[in-house]
Each structure stands twice: as structure tokens, then as C-alpha cells.
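Values quoted throughout were computed directly from the atomic coordinates according to the rules given, and no laboratory measurement underlies them. All figures in this text were calculated on a predicted structure; none of them were measured in a lab. Cβ atoms are built from the backbone, for glycine too; each structure is taken alone.
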Structure P
Amino acid sequence: MKSLFITTCGRCGTRWVSKVVYQALDFKLQLPCIYDLIDKGIVVTEYPRYIFLNERTSPGNYVYTWHTSLYHLRVISKYVNIAVLVRDLRDVCVSWNFFDIKNKKITEEQFQDELISKLEKGGPSIEVIDSYIELADEINCQLIRFEDLIKDPFMGFSKLLNSFGYQYSEDNLVLAIKNNDFKTLSGGRETGEQDVNNHYRKGIIGDWKNYLSESDNERFLSLHGDKMRFLGYA
């Protein structure tokens with residue numbers, strides 16, 4: 001079997017998804033983010049070589065994750081299974097704003113203006129989505145919606161693993177989901193309890209409704225409604 005490469009933009013549940021998959025399949029190694037292993041300045045040219053070396057010495061034993069588009073993955077698509085993880089663009093923008101506040105890139109006073117600016121551009125995941133729309137028929141890959149995994153984790157992860165023909169124990173999957181639920185990963189908070197300084201901030205879907213007015217949402221859909229409909233969000 002091939003290793004699994006999960007590609008997405010940030011703030012789509014990448015860490016959670018990769019942890020569950022890794023533990024369910026009992027792979028030898030999980031690489032949470034290739035950024036941690038390779039100089040960011042040369043990552044686009046170097047990470048394919050890194051993956052080739054891994055797959056030559058120990059094929060089919062890895063869960064790779066990276067925030068990139070399918071445009072950069074064509075060269076390795078024959079050697080790994082590729083899953084494209086997406087999330088409602090509005091929730092991505094809200095979550096990214098809080099992430100920027102946490103990292104002191106923006107202030108709380110700038111929140112709303114920055115949110116509208118991100119929405120106008122389609123959010124940080126727009127290139128990932130554009131590449132999927134263009135290349136999904138060319139590259140063998142599967143689309144995963146963060147919301148489907150949240151609503152029914154067992155069904156969502158089963159569908160993902162089955163789509164690539166992975167062999168796994170249902171008991172292992174149940175345990176992997178339990179070991180990586182929001183309460184565990186967030187340090188004891190219940191879903192919906194917010195901590196803006198934690199990587200796992202709130203753990204819910206549809207949070208954008210608390211920050212966008214009806215006119216803001218209509219403006220966003222007028223600009224990016226085609227992509228939202230393609231992904232099943234509108």
C-alpha cells in the first residue's frame with residue numbers, strides 16, 4: 001500500500017486528521033508537517049526528493065502533511081495517495097484571523113477589517129481548492145470535508161481510508177478517534193469552549209455566523225459562490 005499525503009491550507013484540522021489516520025493505520029511514522037523537516041525557502045524543490053527517499057527505503061509507512069496545492073504534487077502523485085482536506089472558506093478565514101491574533105500578526109481591533117480582506121480574496125485555502133477543481137481528474141486524489149469528519153468521525157474517516165483501499169481495524173479507528181477528540185487535544189475543554197491562545201481554539205463548524213453579517217456573507221458568495229457550490233457549502 002502507498003503512504004498517504006494530506007494536503008490542505010492551515011486551519012482545516014490538518015493535525016487532528018493526520019493523527020487519527022496515523023494511529024488508525026498503525027503506520028511507522030507520522031510527519032505532522034514537512035515544514036518542520038526542510039528549509040522553508042527550498043521546500044517546493046526539496047520535499048519531493050525527501051519523499052522519494054522515504055518511499056524507496058520504507059514504502060507505504062508514512063502519513064505526510066503539507067500546506068500546498070495539487071500543482072506542486074503532480075511529481076509525487078504516482079508514489080503516494082493524496083487526500084485534499086477542505087473546510088468552509090468562511091470558517092477558515094475566521095480561524096486564521098484568531099491564529100494571526102495569537103501570533104501577534106494582527107490586533108483584536110483589526111479583526112473585522114482583516115476578516116473582510118481575507119474573505120474578498122477567498123481565504124488562504126483558495127489555491128488548494130483551485131488546483132483541485134482543475135486537476136482532480138488528472139491526479140488520483142480524494143476530497144475530504146472537515147465538516148463531514150466532525151459530524152460523524154467514524155463514518156468520515158472510514159470513507160477516507162476505504163477510498164484508498166487501506167486495511168485497518170475498526171477498533172483501532174474508534175480508539176484513534178477517541179484519543180484525538182477535541183477535549184483531549186485542547187487540554188480538557190468541551191467542544192465550543194474557546195481558547196484563542198490554543199491551536200485547537202473552539203472545535204466547531206459554522207463559527208463564521210458569529211462574525212459575518214448577512215451582507216458580508218452575500219458579498220462573499222457573490223465573489224466565491226461557484227467554489228462554495230462545487231465543494232457543497234452553498
Structure Q
Amino acid sequence: MAASLTARDLLDSRLAEILAEPGCPVCRYRNRSARRFIAAILAESVNDRGFRRDLDRARGFCPAHTHDVLAADRRDSGGTVAAAILFGAVTKDRDEELVAAVAQRGRTRSNRLAAARRPAECPACAESAAAEGHAVARLVDRTSDAGWSEALGAAEVCFDHLLLLAMAGAAVASWAPVEERQRERIAELGERLRLYAYHSSHDRRHLLTEEERRSADEAGRLLGGTPPEA
């Protein structure tokens with residue numbers, strides 16, 4: 001499929017490649033963008049004062065991207081020194097928040113602890129959100145091309161990203177056929193889920209099909225998105 005899609009630039013090329021694979025194309029593009037971003041941080045920015053200052057202000061990474069930083073460092077360098085340097089700075093800042101909070105009493109203590117628990121403004125999440133927006137806008141724009149429209153209509157788009165695409169495509173006439181195909185896909189999946197449950201009783205198991213057995217996994221990806229590659 002990727003080879004048959006006309007690509008105008010690097011973003012098109014990446015999305016065309018992803019559309020040839022299973023899973024939600026927006027999830028995959030977002031996940032790979034975050035992976036490239038984290039790899040670049042570990043390779044180039046661990047000792048960069050500007051990035052370290054921004055990371056301090058952000059208060060570190062979100063839980064998922066914290067684990068991704070550790071895994072990426074181990075995968076790409078064979079060790080965890082770069083992750084340790086970044087995590088050391090974040091740990092110091094977070095510990096200072098904790099110490100300042102527990103030194104207080106009453107409502108002030110509770111407020112300080114609540115403030116210390118607020119989520120980090122994760123830079124990898126910000127990169128992921130930007131990539132997600134770029135992918136959604138470009139995919140809707142490319143529905144004017146028959147090949148792209150066909151590929152996106154057949155894609156395993158997750159619910160959250162289908163909603164984003166539908167919002168972006170509300171005023172785009174070429175989006176409507178894609179949306180209709182996606183809705184048909186979801187309705188067909190719903191029917192297979194129903195049949196899977198119905199045919200799972202001991203007296204009807206002989207009626208189960210492989211498509212029905214796959215329905216729960218497909219529904220998991222529809223509702224939960226396509227996870228990052230290992």
C-alpha cells in the first residue's frame with residue numbers, strides 16, 4: 001500500500017509507510033515521533049543546559065515516558081548512564097518539593113503535597129501531542145487523493161484518533177467517505193464481538209470463527225489505541 005501512495009514530503013512518506021502496517025496510523029506516528037525525540041535527547045541533550053533547564057521546569061517526564069527513556073538508553077547505548085543523569089536531576093527537584101511539603105503542617109502541608117503530586121509537563125508528551133496534530137491534519141488533507149482515502153478508510157484507526165480526525169475533517173468533503181467506512185468497520189467489529197460472546201457457550205463453540213476470536217484484541221486496539229513497539 002505504501003508504495004502506491006503519492007508522497008510529497010517526509011511526513012507523507014512516514015504516514016504512507018505506517019498506513020501499510022496494522023494498527024492506528026496516528027498512534028503509530030505519535031509513538032515513533034516520541035521514540036525519535038527521546039533518542040535525540042539521550043544522544044544530544046543530556047548535558048545541554050537549555051534542555052536541562054526546560055526539564056527542570058517541566059519537573060521531569062510522565063510515568064510512561066520515564067520508562068521509555070530508561071528502555072531507550074539501555075537499547076541504544078547498552079547502559080543507563082544518560083538516563084541516570086537526567087533522572088538524578090529530576091529526583092533532586094522532586095525530593096526538594098517533598099521536603100518542603102512535609103516540613104509544613106495542616107492545610108499548608110496538604111496543599112504542598114498536592115502541588116508536588118501534579119503531573120510533570122513531560123517534554124516527550126508535548127512532542128507526541130504535536131506529532132499527533134500533524135498526522136491528523138495531514139491525513140485529512142490527503143483524503144482528497146483516492147489512494148490515501150482508500151488506505152485511511154481501511155486503517156485500524158482507534159476511537160480517540162477517529163474522533164480527532166472527524167473533528168479536523170468536519171468541513172472537508174473528501175473526509176466523509178473515510179468516516180463512513182470507519183463507522184462501518186466499527187459496526188462490523190461490534191457484531192463480531194456479539195457473536196464471539198454468543199458462540200462462546202459450551203454448546204455453540206463449534207460455531208466460533210477466527211474472525212470472532214480476534215475481535216476482542218481488535219476492540220482493545222480500537223478502545224485503547226496501538227501501543228508503542230517494543
Structure R
Amino acid sequence: MKPIPITNFADLYDFVAQGEDDRLIFRGVTNAAKHKLVPSIGRKPRRKGETLKAFEQRIFRLFKERALPYLTHQPTSDWEWLAIAQHHGLPTRLLDWSYNPLAACYFAVEKAFDGDSALYAFSTSRIVRTDVDSPFSINAIAKFRPPHITQRIIAQSGVFTVHPTPEEEFHGSGQVKIGLIANKVRKLLKRDLYKFGVNESTLFPGLDGIARDLEWRHTDVH
């Protein structure tokens with residue numbers, strides 16, 4: 001798959017608008033050369049002799065046991081538990097995406113990096129039935145639209161893909177487009193996104209997001 005160059009904001013618009021597919025979801029990554037679409041659970045080292053399934057079940061069970069005192073929302077299913085676990089950094093079989101291409105692009109250029117970044121676009125009509133499907137027994141990659149259990153999921157227009165074989169790299173069978181964001185335009189795109197209201201304070205509601213936004217705006221690093 002040949003990446004589509006994104007050298008300015010107009011290129012970003014063309015990348016998003018191409019095909020007029022309203023099912024597209026987007027994922028931005030900082031390091032285009034090294035990043036692979038592999039869920040975090042599939043990238044983590046495990047105990048000697050432990051299977052991926054056993055590792056996943058063990059840390060998921062422990063997370064549910066220890067997280068309860070800190071939750072303001074009581075999860076009602078493993079799907080909700082997975083969304084919360086992913087949100088707080090536990091390795092899972094989920095990949096983060098967004099319905100908002102500007103938010104996804106921001107995550108690609110958010111941090112300082114000396115290299116090219118990438119914006120992925122993926123289209124599928126397959127959506128999990130959380131009332132029927134189990135996240136640990138699905139047999140095909142599908143979209144999982146999480147409930148609005150955190151402010152960040154709402155602000156970032158968050159959506160996930162769930163992967164039945166999370167140790168394998170996701171190629172999407174032709175349903176994935178890649179936009180290559182040249183290193184020389186990363187800072188420019190971040191400034192353009194700020195003009196459109198896409199920044200730390202809008203994507204990360206709360207004091208942390210405000211603080212990071214002020215730090216960026218009032219230093220000379222951009």
C-alpha cells in the first residue's frame with residue numbers, strides 16, 4: 001500500500017475527503033517508520049511459557065479487582081471494562097481510533113519527533129454487538145463504539161477496533177489508507193489544528209490538558 005503524502009492542511013483535507021466514505025475512522029501515529037497496527041496486548045513480553053490468552057485474562061481480571069474503588073461509573077460488561085482499561089493504559093486487544101480525523105492527526109503530531117508521522121484511515125461496516133458478542137471470542141476485526149464513560153472518549157470522538165488475534169499486525173485487506181505526514185510539516189500542522197480548536201485542552205478535558213496547552217502555547221518550541 002503506497003502512502004499518500006500529507007505536506008499541508010489542504011493535503012490533509014484531500015486525504016480525509018477522498019472517497020466520501022462516512023464509515024471512515026482515523027488513527028494518528030508519531031513514528032511512521034516503526035509503528036505497526038498491533039494492539040498493545042500483542043506487543044508486551046510475557047512470563048516464560050505463558051500464552052497470550054492466559055496473560056490477557058490474568059491482567060484483565062486483576063485490573064477489574066483493583067479498579068473498583070476508583071470508578072465513578074460501574075461497568076456492566078466486559079466491553080465497558082475493556083474500554084476503561086484501554087483508556088487507563090492496560091494492554092488490551094483494542095486499538096484506539098477516532099471518528100474525527102483532526103483529532104487523529106493531532107495525536108500524530110502532538111509530541112516532538114524527528115521523523116515522519118502517519119495518519120491511518122479505515123473503513124468497515126462490521127460493528128460488534130455488545131449485547132451478544134464477547135470481546136474474547138469474536139472471529140473478525142470489528143468496530144467497538146464505547147459508551148460515553150469518560151470525558152476524553154467524548155472529546156476525542158473515540159472508537160476502537162477489537163482484534164481476535166491481537167499479536168498479528170493489522171493490514172485491513174485493502175480497507176486501510178495511510179497518509180504520510182512529512183517531518184518538516186509536523187509543527188505547521190499542529191499550529192493549523194490549534195486554529196481549528198484541536199489541542200490539548202479540548203482533547204483532554206481537565207486541568208492536565210489546560211496545563212499542557214498553556215505550556216505549548218507560551219514556549220518557543222512550536
- Structure (P, Q, R) behind the derived value -14500 of helix-only ellipticity at 222 nm (-39500 (n - 2.57) for each DSSP H run of 4 or more, over all residues; to 500): P
- Note on the structure: Comparing P, Q, R on distance in nm of label points 7 Å out along Cα→Cβ at positions 58 and 146, the highest sits with Q
